[in-house]
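The following blocks contain the structures, represented as structure tokens.
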Structure P
Amino acid sequence: MLNLSQIELGWIAGFFEGEASFLNTNERLSVQVAQVQLEPLTRLMKLLGGSLYHCKRHKAHQNDYFRWHIRGDHAEELMRIIYSLMSPKRQKQIERVLAWYKTRPGSHFEKNPRKTCLSKRHAWIPENIEPAGNGRKRCKLCQREYFRNYIKSKRSFLAESINQN
């Protein structure tokens, strides 16, 4: 994923040392940075991808801010790449989050394989899995079934609308 120069890696590690959070939020691995200044976060977007949001403060005396984050497998790869450049305190944070991530069902087949998809109906095997964005995976069979049902409901709604007129 990452094809960065040593200078870019050094800048990222230095910026993360002072500003980043290495988290497990909503059952996902995440690297986040919040800043009032937009420029460093747009630079992160150009180098690493991820998502960037404008956040409004709730108190009148505070400034609005911006939040950048990257999640899932991309966050894991980023943490592993910058690990050796970080301080011992940040290395411990990364170790703690990666240890948690290693135990999550379905995050990696080799680490802690899930046996079925979340619906518990389909085998959780590489042939049945596709990327769903943000480093997550989804069951192809459940997705196919969802779209079939969605199309059926749209057709029946359309048919009912036509019959009423």
Structure Q
Amino acid sequence: MAEIDIQKLYKMAGKKAPELAFQIFDLEHSLSHNWEVETFFENSSIKPALRKKVFDMLYPKPSALFKKLVYLLIDQDLMNEMPELSEKFAAVVSKKARVDFAELRVSAMPDPSLVEKVKKTFGRGIKAKVIIDPELIGGFFLKFLDGRTFDGSLKGKLERLRSEIMA
């Protein structure tokens, strides 16, 4: 991603870099898990003003820097660079601010204490996007942006048990 200087973006964000990284991570996750939204934002035949208006509806109270960044990506037709931007910026923030970014999948809306326990158990600060995934049956599945995973779900336990029995 030559168009966006990640180090400069980190400096601009200052102490709010973890918040910005999480906002970018959240948008990238939304785009990668919703084909229609991704196609809309990456479609250069749709006027930038309309894409910005839809962004404003989806994110009614973004940080000023996040909004400027997304508007720049829309204006420059670079929304397809969001996965790379998210990964690289999160890596810089993770290293410099000692924060990890993750998806926390749970079978039902978790009690806030569960989220806090998971954050404490896995060390340094975690910014987690909570996703409801009923297929987990119970427990949770944690996937870090760097690829590390922890499967504490009932579904995972049952699959491991099945593998052991079948072996």
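No lab work stands behind these numbers, since they all come straight from the coordinates. All figures in this text were calculated on a predicted structure; none of them were measured in a lab. Cβ atoms are built from the backbone, for glycine too; each structure is taken alone.
A few notes on this one:
- Among P, Q, structure where distance in nm of label points 7 Å out along Cα→Cβ at positions 103 and 151 as derived comes to 4.3: P
- Read-out helix-only ellipticity at 222 nm (-39500 (n - 2.57) for each DSSP H run of 4 or more, over all residues; to 500), computed value -17500, structure in P, Q: Q
- Among P, Q, structure where relative contact order in percent (Cα under 8 Å, 6 or more apart) as derived comes to 17: P
- Origin of the value 28, where percent of Cα pairs over 29 Å apart was derived from one of P, Q: Q
- Label whose coordinates, when FRET efficiency 1/(1 + (r/R0)^6) of positions 79 and 127 (r between Cβ atoms, R0 = 35 Å, to 0.05) is calculated, return 0.95 (choices P, Q): Q
- Parent structure of the calculated result 2.4, given that distance in nm of label points 7 Å out along Cα→Cβ at positions 7 and 23 is the read-out and P, Q the choices: Q
- Comparing distance in nm of label points 7 Å out along Cα→Cβ at positions 71 and 143 across structures P, Q, the highest figure comes from Q.
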